[in-house]
Structure I
Amino acid sequence: MEISTAHGPLRAPCYIPDATRGFVRSVDASDLEAVGIPALMINAYHLMTRPGIRVVQRLGGLHAFAGWRGPIVTDSGGFQVFSLIRQNPKHGQIRDHEIVFRPPDGKDKLILTPEKVVQTQFRLGADVMVALDDCTGPEAPAPEQRRAVDRTVAWARRAREEFERQLAQRRSEGPPPLLVAPIQGGNDAALRRHCAQALIDAGLHAFGFGGWPLDEEGALQLEMFAVLHEVLPPEAPLFALGVGKPDHLAAITALGRPAVFDCSLPTRDARHHRLYCFRDAPDPEGAPVVAGSNFYERLYILDKKHATDPEPISPYCDALCCRRYSRGYLHHLFKCEDPLALRLATLHNLRFYTQLSDQLQRHGATTG
């Protein structure tokens, strides 16, 4: 599946890293281009708080601000509702018509509405915009899940109306932005199905997996993704928001609907000494990736055995780290706490993900 944007196509299935505040930690835009990253996920809520939307506009818009030439997806802040307010009510309040944030740092409160979030993402110049939703965890009780679905659908209608107003007021070259509506419902299949159908009826054409994608035991909610695969139109783009484990990318792709995945997992793992490696060479002419087949391993670079290892992290990686440096050298850099270790490790993990995405695009995936 190919999503057209003003800054180039976004081909699914693919992985895009979380550049939450306009950057991926320890690497720059040219680094990301070098390892094949197709797009960035940036959080509009965080940019509202720092440096502020006006600052980004004065610096030429989000693409110029971040030095990024490809597509940019902006998240709405809905997940912050889940991570801040739902876990600690002193940080704000979720109302039927708006969200009130009281940031933990004591700064002035921030009011989010579906209209304001869309306006903000237009001002940033995003290629793909995520509508404001009411995000819940899988453990939330049924009444709370139903209220979240009702709010999410009502807010999506308001977001679509504002989106269309903004399009009518603006002149732009190339494909228009895309508005994505997250689908809520927790681990209730019927509620997920109801939310998806209500969003379709409301005129939305692109969708995201809303809420936390893992269940209370940490397993992927694959059954809920299967529900969306059944309900959504075949041509509708799907954004698997927050999904990032390699086996999860393969499992969701195996359902038959290419998705855009985003997650901080590979970059966070890189900073914590965990590096991904294919067990066998990615084969351009090979078979589909088999989900659950143990097709990769995660190496802990601080293990003592790597201190004198002259081999690269992976013989199948063509990123800077493996082209030029050994496991022993990267072990040394981490032991010395040198920033170069973070850059090399991050580029390695991101290259693993773009290689995996290439495999999934060419051959798809099957279940083991």
Structure II
Amino acid sequence: MKFSDIIGQESIKDRLRRSVKDNRVSHAQLFFGPEGSGKLAMALAYAQYINCTNRTGEDSCGVCSSCIKYEKIIHPDLHFIYPIAKTKEVPEKPQSKLFISQWRSILTSRKAVFGLLDWYQHINLENKQGIINAEDCNEIIRTLSYKSYESEYKVMIIWMVEKLFHSAAPKILKILEEPPDKTLFILISEQSDQILSTILSRTQLVKFHKRSDQELVQALIAHSDCSVEAANQVRYLADGNLNVAMKILETGETEQANFEMFRTWMRFCFKTNIREISGLTSEFSSMGREKQKSLMSYALKVIRYCMHNRIGDQSQIRADGDELKFVNDFTPFIHPDNAGQLYDEFNKALYHIERNGNATILFMDLSLQSMKWLKIKPKTT
């Protein structure tokens, strides 16, 4: 992966190139930002650039022995840790290295553009949630205790470091703070509030922002060879997320599914239709936790859209067609006297889903709370 393969994030590219030029590569860096913003691709491009034997001021050469191995994800000094769990293929003592063939497959086939749910589906994790376990922490220490095989730097990329199991984290604190010479840790995260403070304090933050509409269209065309018209059609739904944009092009699902379910759900809540809500409960419970979390995040987004719409700030509303109509129709029922409470309820639900809360109880309770708050009328001034 070269810097030139990544659309957008130019300021970050400049910062990373400058760190190499000035010989000021921080040994532990945290690439933090929203899904689909290019964090994993940038980590690969940065690692390739550092170890390229014929790099220029702008990019790696792409043709030296090191670059070729990086492109194929087979470089002996490039290492990965990522969330995993027991599967049918790995029924006992799962470790990242046991899933390396699947990891290389999804990296190369999707050009490093995928999310946590995509990874879980790729390794057939079903409804389980992956973690970075103690065995992988021990593997980090073992791997980095050896000398590099052929490159100047050994690189350890820890993808979704927020999934690091809390009791396993102390194992890597020392090596993260004082790693062997010429060792680079790149930690990747989308939820920094879930990272242990002892990990955060040992890293240098590199903050990614979502792509602009123009950058998203360019990236989508580069990754999928779609037309400009097709890319422009999904840019609002994707809201800067290249992974979501590619899914919409491929399947027409993701945000559309969230929109349809949330719209139906809110209509049932407003009509106090307990029977229909009970029917939705089983569907919600069978979705899997990552999809449940996606729906909660979508609900939070719609509440924000309604408040922007209410104050006349339509520029912040990333919707069109039926979704935009729903936002306009829903706006009168979302106001300063209930928006905060609704937002807190959905945010609390997201928190409990992440911690394996009972989906059936959670969904019904959230429905009852929504019924109550949607009936609240705005106070007149």
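Where a number appears in this text, it was derived from the coordinates with a stated rule and is not lab data. The structure displayed is predicted, hence computed values, not measured ones. Cβ atoms are built from the backbone, for glycine too; each structure is taken alone.
For the read-out distance in nm of label points 7 Å out along Cα→Cβ at positions 55 and 247, a value of 3.3 was computed from one structure; give its label from I, II. Working through the options, I get structure II. State the single structure among I, II that was used to calculate helix-only ellipticity at 222 nm (-39500 (n - 2.57) for each DSSP H run of 4 or more, over all residues; to 500), giving -11500. So the calculation was done on I. Work out the source of 1.06 here, i.e. which of I, II gives that when Cα Rg over 2.2 N^0.38 Å is computed. Source structure for this number: II.
Rg and Dmax of the Cα atoms in Å, for residues 95-206 alone computed as 14.4, 41: which structure among I, II? Traced to structure II.
Each of the structures I, II was assessed by distance in nm of label points 7 Å out along Cα→Cβ at positions 119 and 199; the largest value belongs to I.
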